[in-house]
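Next up, some structures in structure tokens.
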Structure 1
Amino acid sequence: MSVLRFPPEVEEDAVVAYTWYEGKARGLGDEFLRTFYAGANKVLRSPLISPKVHQEFLRRLLRRFPYALYFTVRTGEVLVVGLFHCARDPLRIKVELTQRGQPSVP
């Protein structure tokens, strides 16, 4: 069975999006988080149906919101490395994914 992991950067991405949506309409931030976690659960259940978009990174679009989860599949785990708005520059996303996907050195 795989484990789903979110580094702190992804948690920060989610908080920023939550705050923005909650500022637009009360409760919309909560709906965004529900959609985010539902998308993450789908990634965990069927990670390999998502398209590969850069090196080993795959992408799953969220429903209703213009965001995508970017992740890698490793032995025993699915690592979500980014939650980015779909209007972001694809080259900046690739750079960010490459930086975030590097193993951390203790």
Structure 2
Amino acid sequence: MVFLTAVAQASIITVVCSSYVVERTNGLKHFQTIAGMQLGAYWAANFVHDLITMEVTAVTTCLLFYFYQLPYLSAQISFLLYPFAVLPYTYVMSFLFASEA
């Protein structure tokens, strides 16, 4: 059960990473900075949006563990803390890719 939910959590981060690669290759952030947006606000808004998206999935997973009475407390804690660790890593690693493929 924990393995299957971990695969589901990992697939969410691929969507986040691919969206930043597409955004960078199309120059969307550049257009927004030309329009007057500050980079700090850009990264903060993206982080909050991605964090909320991933935490909704993590909380749903933890609720399923609770309702099915699965005794995986350490896995639940890991799922809840996972977005805080993986999002900054994903932002940095997205610069290694030149295309979404």
Structure 3
Amino acid sequence: MTAQVNTDKLFQDLQAVVHDAEALLMATAGQAGEKVQEVRSRAEETIRKARSSLNSMEDSALRRAKELASEADGFVRENPWQAVGVAAGIGLLLGVMLSRRS
């Protein structure tokens, strides 16, 4: 679960960086000069690639989540009583943990 939280945080951070870079490019749109245009062109290309990578990561994560949900559904359908037992055990564990926090 920690790996998923770290992945989600990284994804959010990358989205923020892309958004900030786009805002910076818009803010400097009126700047003139060959060097500024060269840097802007490189930055725009980098942002385009980053957006593409982020979209690919998101699509991949969604596909994997659907696969996991399908596998979980298949397990529950094949082993309903085991699934009930596991859910009850997890519920009990969470209840004990939450009651100790209070």
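Figure out for me which of the structures 1, 2, 3 the number -14500 belongs to, where helix-only ellipticity at 222 nm (-39500 (n - 2.57) for each DSSP H run of 4 or more, over all residues; to 500) was derived from the coordinates.
So the calculation was done on 1.
Comparing structures 1, 2, 3 by distance in nm of label points 7 Å out along Cα→Cβ at positions 8 and 32, which one has the largest value? Present the calculation step by step, with values, prior to reporting the outcome.
On the way: 1: 2.1; 2: 2.9; 3: 5.0.
Once distance in nm of label points 7 Å out along Cα→Cβ at positions 8 and 32 is worked out for each structure, 3 has the highest.
As an exercise: Rg and Dmax of the Cα atoms in Å, calculated from one structure in 1, 2, 3, equals 15.9, 52. Which structure is it?
Numbers: 1: 13.5, 42; 2: 15.9, 52; 3: 22.9, 71.
The read-out was computed on structure 2.
Where a number appears in this text, it was derived from the coordinates with a stated rule and is not lab data. The structure displayed is predicted, hence computed values, not measured ones. Cβ atoms are built from the backbone, for glycine too; each structure is taken alone.
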